[in-house]
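Visitor: So, here's a batch of structures to check.
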Structure I
Amino acid sequence: MKTLLLMRHGKSSWKDENLSDHERPLKKRGTKDTKRIAKEIKKNNLEPDLILSSTATRARQTAEIIVDKLDYQEQVIFSDALYMGEPQDFVHLLNTISNDHDTVMIVGHNPGLEALLQILDGEIESLPTAGLGHLVLAIDDWQDLSLDTMGEMVGFWKPKELAKKS
């Protein structure tokens, strides 16, 4: 069994109109929401063995917050394929990772990340900024992952719902 954590980047800023989409940073709310999700990851013992992230500034910043709050000591792999990637792009990247990693987190973007979550889970879920889906996949080898693989979503966190609880 493999565990896949799919996290959309935190809320980003549109303040500086001169920045390209790829360069847009997190806004304060994005930082706060990401810290809230990191707390849930820790609380539920879901610390990843490997973090894969888009190269976009807002995704990098999201991954960096997760790394800091979880005291993650491993390398984060940043990939251009995760910037506006389609579900097949995510699967292709996952197919290349070592089976030593049982729990992998992807920090990426919609619509591709949300589509991957829906394909693997078979349910329609909206993945908001800083949202996190926790999937368990009935595979032992990342190379066996495909868009036909059915996973079970065993956890789903939305920052707004967590804020209401606290």
Structure II
Amino acid sequence: MAKKKPTVAIVMGSKSDWPVLEYTVNTLKGFGVESTVRIMSAHRTPHEAAEFAENAAKNGYKVIIGAAGGAAHLSGVLAGHTILPVIGIPVKGWALDGMDSLLSTVQMPKGVPVATVAIGKAGAINAAVLAVQIMALSDPALKRRLTAYKKSMAAEVRKADAELQAELGA
């Protein structure tokens, strides 16, 4: 059986971002979505990052996820070179407990949006889910998997509540 073509491009600024981005890849796999993972730097390899973003749509990608820490300009650079939706994951870096990354990712000029998610693991998972939500608009099978995922999360909360109520004797 042939491997499905990746539809999500994940670009991280440094190999040290991988422990966070692994959650993104695994969440996408859970939905049956293949991804490509690359390391490119907005500051150290800006031409490669720009070229990758410029060619992403014609290479079959539907969404780009960028992740970086510190100055975290990567998602903005990617967004500036594509018409695809870009989701930015701020990664906890070496300063300000990730707030520097968050502000660098979310504060984009008008006309160059980056959908920014939370810092770290929760953001990594949410970036994958948001990518799936975007692609599910035109993919009925993916929409069904997303709906099942949301129902499963709701069932987990109801179960936890029932267990707590039993514990409390309510």
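Visitor: Computing helix-only ellipticity at 222 nm (-39500 (n - 2.57) for each DSSP H run of 4 or more, over all residues; to 500) gives -15500 for which of I, II?
Guide: Numbers: I: -10000; II: -15500.
Only one of I, II returns -15500 for helix-only ellipticity at 222 nm (-39500 (n - 2.57) for each DSSP H run of 4 or more, over all residues; to 500), namely II.
Visitor: Further question: Given a computed value of 32 for relative contact order in percent (Cα under 8 Å, 6 or more apart), which structure among I, II does it belong to? Don't jump to the answer; show the numbers that get you there.
Guide: Details: I: 32; II: 20.
Attributed to the structure labelled I.
Visitor: Here's a follow-up. Looking at volume of the Cα convex hull per residue in Å³, point out which structure of I, II has the largest value. Working shown, then result.
Guide: Working: I: 104; II: 153.
Answer by largest value of volume of the Cα convex hull per residue in Å³: II.
Visitor: While we're on this one: Who wins on distance in nm of label points 7 Å out along Cα→Cβ at positions 6 and 78 among I, II, i.e. which is largest? Write down the numbers at each step before the final one.
Guide: Details: I: 2.4; II: 1.0.
If we compare distance in nm of label points 7 Å out along Cα→Cβ at positions 6 and 78 over I, II, the biggest value is for I.
Computed from the coordinates by the stated procedures, all read-outs in this text should not be read as laboratory data. Computed from a predicted model, the values in this text were never measured in an experiment. Cβ atoms are built from the backbone, for glycine too; each structure is taken alone.
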